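Each structure below appears as structure tokens.
Values in this text are rule-based calculations from the coordinates and carry no lab data. This structure is a prediction, so every number in the text was calculated from the model and none was measured. Cβ atoms are built from the backbone, for glycine too; each structure is taken alone.
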Structure 1
Amino acid sequence: MYSKEQASQIKQSFWTTFGQYIAPQLSAEGMKINWVNYKTGIKHVNFRMQAESRIASIGIEITHPDAGIQELFFEQFKELKLVLTGALNEDWEWELHGHDEYGKTVSRIYHQLNNVSIFNRNDWPALISFFKPRIIALDEFWSDAKYSFDALK
């Protein structure tokens, strides 16, 4: 078992390693990008990568505090589901009005990888192989889809 500080250091080390690995990859628009802290440009819409002790996930999180507006964003993503699935080449889970680890209402479109641990360095190649193509695919999707959300800004 790791102390809180050790766990934090291991997580930071993984995300630094991942960031360095993916840094040469340009965005779909040919720009240098911070992949680990991806900015969608729309408040309350985030691309989130998470890795814990038994699971990793990547997804789109809609965190608007107003549940009705959150649902509008979710519905807009549903309108683009075929485009999103085409970019990702796989089906993801769709969850309207779930809850995050703090009890806040969030809506998510996500994919997860089970039986991996950020605390096991031997799992890092699997984690990187899981995250890299999916965050790149999300970026490719978003380079066109973000304009569909202009009215909801």
Structure 2
Amino acid sequence: MSEPRIRALALCVFHHHGKILVNQFHDAVEARTLFRPIGGGIEFGERGVDAIAREVKEELGLSISDIRLIGTLESIFTYAGKPGHEIVFVYDARFDDAEVYEKPWLEGHESDGAAFQATWRFGSSFNAGSQLVPEGLSELLGWVQK
């Protein structure tokens, strides 16, 4: 078993007409559906802003610009029965291809090759049964009062 560690993560919310772009995950252990913006781990020596541009290119094959940091969250959680701890840099950005915003979903691939569909969702679509993660993201986006 590997040593527990804190993971640095960069995520991008991509605002569009009151929606954000998210990837859906299912936690079979806790029987819950989770939604998380596009992004991934920050590599050693890499800045968060560079990590999010790389992750979007790797996962969606798309380039982005106007990247801006909107906040930082600390997330301590359990997923699939395993504890996790992340420091999450949350960005907003713009896709260089404006046609992306007209699509109901985007096809993507995780680093392990697994395919996924990222969808545009309103903040009101998230609840206890279909939760937006990391914890605190809804508050950061102004969707929930602290």
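Worth a mention:
- Identity of the structure behind -13500 (criterion: helix-only ellipticity at 222 nm (-39500 (n - 2.57) for each DSSP H run of 4 or more, over all residues; to 500), calculated), options 1, 2: 1
- Among candidates 1, 2, the computation of FRET efficiency 1/(1 + (r/R0)^6) of positions 6 and 78 (r between Cβ atoms, R0 = 25 Å, to 0.05) that gave 0.05 used structure 1.
- Distance in nm of label points 7 Å out along Cα→Cβ at positions 46 and 70 - structure with the largest value, from 1, 2: 2
- Source structure (of 1, 2) for semi-axes √(5λ) of the Cα gyration tensor in Å, computed value 26, 19, 14: 1
- Calculated for structures 1, 2, FRET efficiency 1/(1 + (r/R0)^6) of positions 14 and 62 (r between Cβ atoms, R0 = 30 Å, to 0.05) is largest in 2.
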